[in-house]
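Readers should treat all values here as calculations from the given coordinates under stated rules, not as data from a laboratory. Keep in mind that what you see is a predicted model, and the values were worked out from it rather than measured. Cβ atoms are built from the backbone, for glycine too; each structure is taken alone.
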Structure 1
Amino acid sequence: MMTRLVKTLFTEDEYREALKRFLEICDAPENSPESDELEQLMIVMEIYERENCS
């Protein structure tokens with residue numbers, strides 16, 4: 001399975017979809033495509049939260 005590319009989050013709906021995916025793969029094994037995606041999701045979600053949830 002290929003790693004999904006994570007895009008910048010602009011809307012609350014995009015954030016919610018990212019959170020849903022995060023929860024789906026949060027137990028991914030290390031060094032798997034899902035763990036790479038999880039890391040990307042954490043980064044873009046943190047940026048969204050910093051810019052929109054203060």
Structure 2
Amino acid sequence: MEAIRALYRDEDGVTTVEYALLLAVLVVGGAAAWTTLRGALISSVNTASAELAGA
């Protein structure tokens with residue numbers, strides 16, 4: 001508990017919180033991008049597969 005109080009009083013603790021928030025935003029953004037790109041990639045692969053099967 002004393003370590004948490006020390007971080008609260010220390011200005012470097014604020015920087016740590018800011019980095020943690022930035023990391024959280026990047027993770028959420030990455031997950032959203034992955035979900036979007038996943039659908040596009042599956043569609044492209046299926047289209048290419050259909051084209052090759054018909055050739």
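Compute Rg/Rh (Cα atoms, Kirkwood Rh) for each of 1, 2 and report the one that scores greatest. Numbers along the way, then the final one.
Numbers: 1: 0.98; 2: 1.51.
The maximum falls on structure 2.
Given 2.3 as the derived value for distance in nm of label points 7 Å out along Cα→Cβ at positions 16 and 40, which of the supplied structures 1, 2 does it correspond to? The read-out comes from structure 1.
Starting from the value -21000: which structure in 1, 2 was helix-only ellipticity at 222 nm (-39500 (n - 2.57) for each DSSP H run of 4 or more, over all residues; to 500) calculated from?
Answer for the origin of the read-out: 1.
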